[in-house]
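Pasting the structures in now, so scroll down.
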Structure P
Amino acid sequence: MTRSVFRFLSRQPETPELYGDRHLLRLPRYTDYREWYALRSESRPFLQPWEPSWRHDELTEASFRARVTRNSQEFASGLAVPLLLFRREDKALLGGLTIGYIRRGAAQSCMIGYWMGEKHAGQGHMFAALRLVVPYIFSGLQLHRIEAACIPENWKSVRLLEKAGFEREGLLRKYLKINGEWRDHTLYSLLAGDQADTGMQAAQ
């Protein structure tokens with residue numbers, strides 16, 4: 001079984017770094033731009049059918065720096081934890097996963113979204129990322145519920161969520177504007193009590 005742990009940077013105890021045997025997730029940095037640009041630009045035809053329309057300046061360095069600044073602010077305010085996924089062996093950027101729409105109070109829930117570079121897709125990287133992120137959400141952030149929504153035709157995402165133990169809850173009509181069109185999404189969820197049955201619990 002792959003060992004999954006999460007820890008916090010010593011100088012910034014509030015900043016997560018999530019480690020597995022082969023993977024690392026952490027917050028984006030300005031210095032990630034070149035690798036992020038290369039992966040996103042070469043994967044554009046692969047990603048665009050499943051994402052909101054890209055702005056004209058989507059891949060510029062200025063836009064990326066603004067994104068990193070916004071990500072830091074959202075994390076500091078407790079609204080989101082935007083993470084980039086790296087392979088530990090060579091520190092190659094593979095994709096990203098965001099823990100967003102964090103709701104406290106009675107809800108104690110969040111929504112996750114993710115993307116993978118085309119050349120790294122279908123190799124189990126995002127499933128490994130979920131094995132790191134799910135225990136962090138339930139144990140680190142102490143949330144109760146994780147939601148994920150995907151376009152029904154996106155069978156790769158559907159298969160990933162079902163493999164990770166997420167349960168289908170229903171259809172969200174015209175939920176998000178994706179690639180210029182309002183698209184239906186299927187809502188999936190995973191609860192803290194589901195972990196033991198999915199293999200998503202933190203390794204002891």
Structure Q
Amino acid sequence: MPFAIDSEQPNRLTAMSKAALRLVENAPKGFFLMLEGSQVDWCSHGNDIACAMAEMTDFEATLKLAVDFAKQNGNTTVVVTADHSTGGLTLGRDGKYVWQAELVHKIKISSGHFASLVKEGQSVKDVWEKYIDLPLEKDELAKLVKASESEKQYALSNAISKLTAKKTGTGWTTGGHTGEDVQVFAFGPHKDMFVGFQDNTDIAKKLFSLLPKK
């Protein structure tokens with residue numbers, strides 16, 4: 001599926017989750033349902049801040065759906081976590097503690113889709129002006145055009161990500177995964193089971209313990 005920022009249905013994870021809950025909510029012995037916002041990771045690998053934030057918007061709506069279901073059901077526990085972080089996102093860069101979220105909202109396309117439109121024959125300038133409501137200096141345009149002419153597969157999308165990160169005050173430390181602890185949030189009747197530091201495999205064991213035995 002396309003990224004949320006490029007999709008005609010940006011809240012597609014929310015829509016699929018709503019359908020999934022309808023299928024399992026009346027299971028006689030209860031249910032376990034995993035809902036994954038997988039493309040947050042892909043956007044972060046590309047250091048594409050607008051893409052990542054659009055995925056998180058869809059994930060936030062999915063989380064609200066799950067929590068609302070749990071509130072109404074009364075016997076459902078919602079656990080939220082991640083397998084790792086990606087990209088080393090920092091809010092601020094170049095010695096400035098400023099992240100301009102309002103500028104991120106002015107970006108209406110992923111870096112990858114931007115590059116694909118240019119590859120199909122549209123000009124860098126035209127795509128920028130259509131989908132990114134941020135000023136583009138002559139030297140910046142020249143660098144993007146040069147990147148679009150490169151034989152390297154991701155040269156233009158990487159250049160777009162770097163430029164939009166600079167304009168929005170977004171810092172990234174890597175294009176890979178990072179090693180810090182990730183948070184675990186829980187809501188519902190068994191939420192206290194998930195408090196504190198724990199090995200990632202313990203989360204699965206605790207979830208399995210809540211399922212009815214055969």
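Here are the numbers:
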read-out	value
Read-out log10 I(q)/I(0) by the Debye sum over Cα atoms at q = 0.21, 0.23, 0.29, 0.36 Å⁻¹, for residues 45-84 alone, computed value -0.74, -0.81, -0.98, -1.11, structure in P, Q	Q
Highest-scoring label, criterion being mean count of other Cβ atoms within 10 Å over residues 61-68, among P, Q	Q
Comparison of P, Q by FRET efficiency 1/(1 + (r/R0)^6) of positions 77 and 93 (r between Cβ atoms, R0 = 41 Å, to 0.05) - largest value held by	P
Structure with the greatest value (metric distance in nm of label points 7 Å out along Cα→Cβ at positions 29 and 157, set P, Q)	Q
Source structure (of P, Q) for relative contact order in percent (Cα under 8 Å, 6 or more apart), computed value 30	Q
Source structure (of P, Q) for Rg and Dmax of the Cα atoms in Å, computed value 16.3, 46	P
Answer label among P, Q for the case where helix-only ellipticity at 222 nm (-39500 (n - 2.57) for each DSSP H run of 4 or more, over all residues; to 500), calculated from the coordinates, equals -14500	Q
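Here, each number is a calculation from the coordinates, and none is a lab measurement. Quick caveat: nothing in here was measured; it's all calculated off a predicted structure. Cβ atoms are built from the backbone, for glycine too; each structure is taken alone.
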